[in-house]
1. If mean count of other Cβ atoms within 10 Å over residues 120-127 is computed to be 21.2, which of 1, 2, 3 is the source?
2. So if we calculate Rg/Rh (Cα atoms, Kirkwood Rh) for every structure here (1, 2, 3), which label has the highest result?
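Just so you know, all these numbers are worked out from the coordinates, no wet-lab data involved. From a predicted model like this one, the values you see are computed outputs, not experimental measurements. Cβ atoms are built from the backbone, for glycine too; each structure is taken alone.
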Structure 1
Amino acid sequence: MQVPAPFEYERATSVEHAIALRERLGEEARFVAGGHSLLPMMKLRLANPEYLIDINDLSELFYISEDANEVRIGAMTRHRDLLDSELLAQHFPIFRDAEKVIADPVVRNRGTLGGSLCQADPSEDLSAVCAALDAACVIKSTSGERVVSMADFHVGPYETAVGDAEMLTEIRIPLRPNSGSAYEKVERRAGDWAIVSSGAAVWMDGDVIANGRVGLAAVGPNTTSIETVSAALSGAAPSEELYQTVGDIAAANCSPQTDQRGTAAYKRHLAMELTRRSLRRAVARATGQEA
C-alpha cells in the first residue's frame, strides 16, 4: 500500500492567509485544492512536502468574468465550471473541447484550473489551451502581484514561475474580434493523459488571419507555443496548403520522446496532423463556417 510521508496540514481562510502561510512555511509547503496531481505524487514519494495548505475555502478565486477587453478566470475555478461556462463557450470554445476529454466527472468536479497549470505536467491539457489563447497568469505575494505570460509561466517540467512565497490567483485571456479556437487530442483511453494534443486559436481580419497561435502538449519538456507557427499564420489566407505547412512546422519544432505511449516518430506525426485539424476547426469557427 502506498502512503505519503508524514506532513502537517492547515486550512487557509483567505488568499492573504494562504500566502502568509506559504511565506512563513517556505519551500517545504504546498497548496492543495483538488489534489488529483499532488496526492498521487506524494503516495509515490515523488513529492514530499512537509506542510499542506488547503485552499478549498477560497471562494474569492471561484469565478469566470468578462472585463472590457479580457476574460478573467479565478485559479480555483473547477473543471466542471469551465466545461459548463457559456461565456467561455462563446469566446473560447477550445475550453469546452478540452474539458470534454479531461479525466472523468469525479476529477472534473474537484480539479482546478490553477492546479492544472501549476502542476506543469508536459502532457497537461489546459496548459496547451492557455498557450494557444495567449493567456497571462496573475501571481500574488504579500508585496503585491505580477502578471506573467504563459511563455514565461512554465520554466521546466513540473516547474513554474510561482515562487515559494507566491500564489497563482487568476488567469487572464485577451478578447479579440473575429476569433476562433479548437482543441484536438489523441489518448490511449477516454480521459487519459494526451499522447499528443494541439490547441489552436486564430483572429481574423477579413479574409486573412491577423494572428494565430498553436499550443502543443506531450511533445517535449514543456507545453509550448511555437513562434514560427504564429509567423506563418500572420497575414495568411486560410487554405489546406496553409494548414499542411503549419502542421509541418509544428512537427519540426517539437521534441517528443519514445515511451509507453508511442514512438517519437508517431508523436511527431500526431503533432503535425492534430495541428492541422485544430487549426482548420479554429478558422471555421472564426468565420462562422463550422458545421
Structure 2
Amino acid sequence: MNRDDASDILAFLAVARERSFTRAAAKLGMTQSALSQIIRNLEERLGVRLLNRTTRSVTPTQAGERLFLSVGPKFTEMDADLAALSELREKPAGTVRLTATEYAAAEILLPALGKILPQYPDIHVEVIIDYGLTNIVAQQVDAGIRPGELVAKDMIAVRVSPDLRMAVVGSPSYFAERKRPKTPQDLTQHSCLNLRLPTHGGSLYAWEFEKNGRELNVRVDGQLVFNSAGLLLKGALKGFGLAYLTEGHVQPYISQGRLVRVLSDWCTPFSGYHLYYPSRRQPSSAFSLIVDALRYRSQ
C-alpha cells in the first residue's frame, strides 16, 4: 500500500464512521469538497463504489462496509501501538476515546478524570455519549462503559461502580392528582416517560421489576418518548409523567423533595457499570492510568 492509498483509506474510514462528509471533513481539518474528491479518487482506483450518498445521509455500500470492518480495526491497532510508545516518555501522553451513557460519563468518568488529568497535561480524552452497545473496535474507540450484564464475553471488563438499582419516580405535582402505583401492573394506568434505545433494536425499553423471585417486564405508555436519560429526568421533574432511572441519577432530587419514589420494593440490585475493551489491544500508559483511576474499590 502506498502512502496515498493509506491517507485516502483513512479519509474513507472517517466518513464511514461519522456518516457525514461535513463532520468527517471537520475532524480531518479539510474542506468538504476536498474530502469528496479524495473518496471519488479512491473509488475509481478500487473500481467499486464505497459510499451511498443522499441529500440526508451517507452510508457504506456492501463493499464499503467490508472495507470499514476489515481495515478499520487494523488502523486502530496501529494507533494503539504508536500510542504505546508514549511509555518511553517521561510522562504518559496521547488521546483516549471512550464511550459511555450520560449518567456514567457524568457520575463515574468525570470524577475519575478529575483525579489524573491535572497531573498529566499531555493526556487528552474524547467522551462519546452513546446508549447503544458500541462496536469499539470498528468505531475506533478505546473502551466503553456499560452495565456489566451487557458486556460481551470476549472483552476485558473492569468494574467501575457498585451494584445499581433502578427507581420509578414522579414529581409531587404529578402525584397530587393520581394514586401512587402499588404494583408494576398499576403503571399501565399512569402516564410514563418512555426511552428508546438502539440496544433494543430501536424499540421502547420495557421497565424491569423483580420481587421474591418473581420477574415482571412492563410496557408502559405515555405522551413522551426520549433517547436520553437526562431528558427523562427533566420530564419527570416537570410533572410530565413517571420515569424509570438509575437510583443514583434521581436520589438527590428525592432527598430535596422534588421527586417521589414508588415501587422501590420491586427494584432489586443488578450488576454495576464496567469498563470494557478488547483483550488483544496493547494499552498505552495513558489508557492504563485511566483504567486504574476508574477501577471500583469497595470500601
Structure 3
Amino acid sequence: MSAHEHSTSGRNANGLFIALIITGVTMIAEVAGGLISNSLALLGDAGHMFTDIFSLGLSLFAIKMAQRPSTNTKTFGYHRMEVMAALTNGMLLIVISIAIFYEAYRRFVSPPEIKGAVMLIIAVIGLLANIAGVLLLKGSHTDSINIRSAFLHIVGDTLSSVGVIVGGILIVLKQWYFVDPLISILIGGIILRSAIGLVFESGGILMEYVPRDIKLDDVTNTMLAVKGVISVHDLHVWTITSGFHSMSSHVMIDDCKISESSDIIRELEHVLNEKYRINHTTIQLECENCESNMVCSIMTRKGNHKI
C-alpha cells in the first residue's frame, strides 16, 4: 500500500473515530429525551444512531483489516473486509427501517401524547451532532464503499433530526400528535432507500459483477483499437474493493517479436487504466499464426497494491 493510501486511510479512521464519539454521546441524550417526551420519532432517531455506532465501529475495524498485507493464502489481502462491512451496515439499516415502520403503524392506531418541547430541544442537539459527523466524513466518503456506508448512516440521522424538529414544532404549536409517526415513516423510507442501494452495490462487488461504470463492449473496443490486437475473448472485469478494479482476458495478436508483444501489453495496461481505472490486469496473449499456435500468458500489475 502506498504512502498516500496509508495517509488517506489514517484520515478516514480519525474522522470515523471522532464521529463515533459524537454519535455515542448524542444517542444517550436522544434515548433520554425520547423516553421523557414519549416521542417515537426521537427514539427512532436514537435507534438509528445506535446502528451508527455499530456501523462506525465496524468501518474502523474494516479499515484496519484492509491495511494488513497479503499472504500466500490471502493473495488480495483483506480488501474485501470493507465491502463486507458495507453489506452488513446496509442490511442493518433495512432492519431498523422495518422496525420504525412497525412502531409507526402502532402509533397511528393509538397516538400517545407527546411532550413536543423536550422532543424539539433534543432533536436540535441531535441535528448539530449529525452535521458535525457529516462534515468529518465529507469528501472521504468517496474513497470507499465502507466509508460511504458509514456516511449514509449519518446523513440518514441528519435527515431524521430535521424531521423530528419539524414534528416537534407542529406538536408544540398545533398538538398534532399524528405527525410523530408520520415523520417516522418518512425517516424510515429515506433510510430504506439508501440501505437497499448499499446492499445491492456491495453484494454486486462480492458476486464479482462488472463495475456499474464499466461496459464490457466498451472495454473490448478499447482493446481492439490497440495496434497489433486482432481479437479479445474470455474478458472478465470485476472489483476487489472500491477503486480497485481487476481484469483478465485472452488477446489474439499478430505474429511478432516478444519485444513487440511487450509493447502491446504496456499499451493495453495504459489505456485500461486511463479509461476505466483498471489497475490489475491478467492478459493471456495468443498468436494464431505462431508455430504450434503458441500461447503466452503475461500478468501485469498497475498501482501500488500488494498482490
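1. Derived from the structure labelled 3.
2. Working: 1: 0.98; 2: 1.04; 3: 1.16.
Largest one: structure 3.
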